[in-house]
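Take a look at these structures.
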Structure P
Amino acid sequence: MIVRPGDVETETEEGNPLLARRMVRRDRHGKGLSLTWVALDGPHRPLVCHESDRVYYILDGEGRFRVGDEPEAAVTGGDVVVIPRATPYDFDGRLTYLVMNGPAFRPGSDVWLD
């Protein structure tokens, strides 16, 4: 199966300055893995997900992540950020990234911490 970005609707998320395309989705592709393309322009709300491990692959831009008790770290294109399930985190910047969830993201599974 090939998923083309132009065939995937752009979505917004209340409370976060982003545009997203859910390229690989639980409801269409199975429960094992999901992949979302995101363009972020500003601070993302702090959150935790108790259902999935996450990997952020930064395509371009600059920003920062704070994961659990680790110190805040700068990120740029080519960097990878690993978020183990049940670990609180927050981030911000002007970034384009891919976020992968295993098992697949389930809408409503994020818990906002603000």
Structure Q
Amino acid sequence: MRSDDGSNAGSADSKGRPAEIESSRDRDSVVVAVGGEIDLLVADQLDTAIRGAQRTKLGGVVVDLSEMSFVDSTALEVLLEAVKRDRSDGNRLRFIPSRHESVARLFALTCTTEMFQ
């Protein structure tokens, strides 16, 4: 989601930083860096970024969740669907885990911790 000024729009994390989702290339991989609070307002943007990375012919897709400070059920569903697509597409997807306790807690409660490490 983009605001009128072209910047990322969405929720702000506890420090007031809006959600950020950026894609870049690193050698033979696409990196999708995710930061801030990822919720219903930006889940579609996350889905679009991951799907775009998965459509490339590069060797890997890395979803860097290290700066993601919050994830809701909608965004968690986006991540789970990405894992499901990846299993049928050669297992190129890997994650860098969030360093935030609230995200780790949600992943633990939903028994998804191992998927996102």
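FYI, it's all coordinate maths here, none of it is from the lab. Just so you know, these numbers come straight off a predicted model, no measurement behind them.
Of the structures labelled P, Q, which one yields -10000 when helix-only ellipticity at 222 nm (-39500 (n - 2.57) for each DSSP H run of 4 or more, over all residues; to 500) is computed from its coordinates? Let's see the in-between values first.
On the way: P: -500; Q: -10000.
That value comes from structure Q.
Here relative contact order in percent (Cα under 8 Å, 6 or more apart) was calculated and came to 22; which of the structures P, Q was it taken from? The read-out comes from structure Q.
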